[in-house]
Structure I
Amino acid sequence: MSATQAGSPEAALPRASRAFGDGPLSRACALVHTMLTVEGLLLLTLVPSLLGLLFLGAEPANLPLAALCLVPLGPALSAALYALHHRSRDLTALRPARAYLRGLRLNSGAALRIWVPLLAWLTVIAYGLTHFAATGLPGWWAVLLGVIGVGALLWGAHALVLTALFTFRTGDTARLAGYYLLRHGRATLGAASLLVVATATTLWSTEALPLLLAPVLLLSLLHTSRPIITETQKDFTI
């Protein structure tokens, strides 16, 4: 028998009604609203980049110009990660646009210092692979370049998460991202699986689909990066 008897006056009292915005449906609506808002702001931020890529086309010779068009992508992804991490689960307290713009304002400089060198390195690798036949090198060099490129992307995923959520010097962020590549293998595998999904959707559908799915992919990246975020908060922040 519980502490409150079935026939007691307390049992006759109605249960406290759940506050508006606390239920599972409200939380789902809050998540959908946040993701749609982040998607819209991400696309708005990248309008100049998308227009530039549209005019360039897919010629390998245009890779350096395409990389230049993609420079704003780093700060935009960092702002989206910030907004998704700081999202509210309460339908009555949604501020995703404000969080995105705050993340863009706070993290753009740090994100660019990580993103621009990474983008330049990936451009060199992509240019080498697209012109590999002219180099006369053995085939295993192409495999090696591909492995290096994938490793750089996984490092970049960790670095962007750290840049979006923490304030470190660029060198410290770079070292932590490299340290976490092996330290948290599951987080790295999670980032790798998202990379596979993004690549597969690009090859089987269209280049625009990964961008349209960006909030889902970034929210999944935050989920797989939870051990990294927790350890960084515990060991490397005051």
Structure II
Amino acid sequence: MSQSRKQFFEQRLADAGKDMCLRAMDWVVEEMSAAKGYSRHDGSDYFSHCIDAAQDLYNFGIRDEDVISAALLHDIVEDVPGITLRMVEGQFNSNVARMVGLVTKNPSIDYKKGDALKHMYLNPILGNAGASLIKTSDRKHNFSTLRHATSEKKIRQANETEQFFFPFFKEAMKRYPRYSAYFLSAKTAIKPHLLEIQEHYEDVTKLQERIRDLENQLLHIHRPDESFCNQNFI
């Protein structure tokens, strides 16, 4: 994230009198920097993801200060030891803490098992419009920054998004029609990249299978015929 983008968003919030959002930005910048061990795939400060996710909501006309503040703070409880929802509520309010809590994963739950991601995580989020917007902006931005991720993470994110998040966006559109344009924008932005990742993975898988077949054929060609050897030995 360029410093100019951060400064531009900061100026927009200041001009709009969004003091609570500015406090949220200051907190996440302080706590989630690369200097403190929080970085993205490309080595940039982790807080850049939080700011970009919040800014995308703001660019789509979301002006609710609680939502933008919670978007800025959406990873801080999950990722920074010692920061709690009680602290978020104390510094902001119960609504901000509620939204942050909804998008914070429980470390005791294996969300990769079965439909746990849907039933234990996404469905509760759908009950809150702000949390639904924040989770959508989070997935939308995460998907746009997969270039530096491993191939395994790319295909995992692609399959997970297709199976769970596309239905999530669709349901959110029905529940919160005033924000339907934003939920639709997430699917529209993600789908081309998702298909590209899946197609690349399929091509690589086919190529690996072809290489294995050729290796097996070569081994068969160079390996002596056991029955022939046995007959000569007898």
Q. Can you say which of I, II returns 17.8 when mean count of other Cβ atoms within 10 Å over residues 149-156 is computed?
A. I
Q) One of I, II was used to compute mean count of other Cβ atoms within 10 Å over residues 69-76, and the answer was 28.8. Which one was it? A) II
Q.
If helix-only ellipticity at 222 nm (-39500 (n - 2.57) for each DSSP H run of 4 or more, over all residues; to 500) computes to -24500, which of I, II did it come from?
A. I
Q: Kindly point out which one of I, II the value 14 was derived from, the read-out being relative contact order in percent (Cα under 8 Å, 6 or more apart).
A: II
(Q) When distance in nm of label points 7 Å out along Cα→Cβ at positions 45 and 173 is compared over structures I, II, which one is greatest? (A) II
Q: Name the one structure among I, II that Cα extents along the principal axes in Å of 89, 38, 34 was derived from.
A: I
(Q) Ranked on distance in nm of label points 7 Å out along Cα→Cβ at positions 77 and 197, which label among I, II comes first with the largest value? (A) II
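Laboratory data are not the source of any read-out in this text; all were calculated from the coordinates shown. Treat the numbers as computed from the prediction; the structure is a model and nothing was measured. Cβ atoms are built from the backbone, for glycine too; each structure is taken alone.
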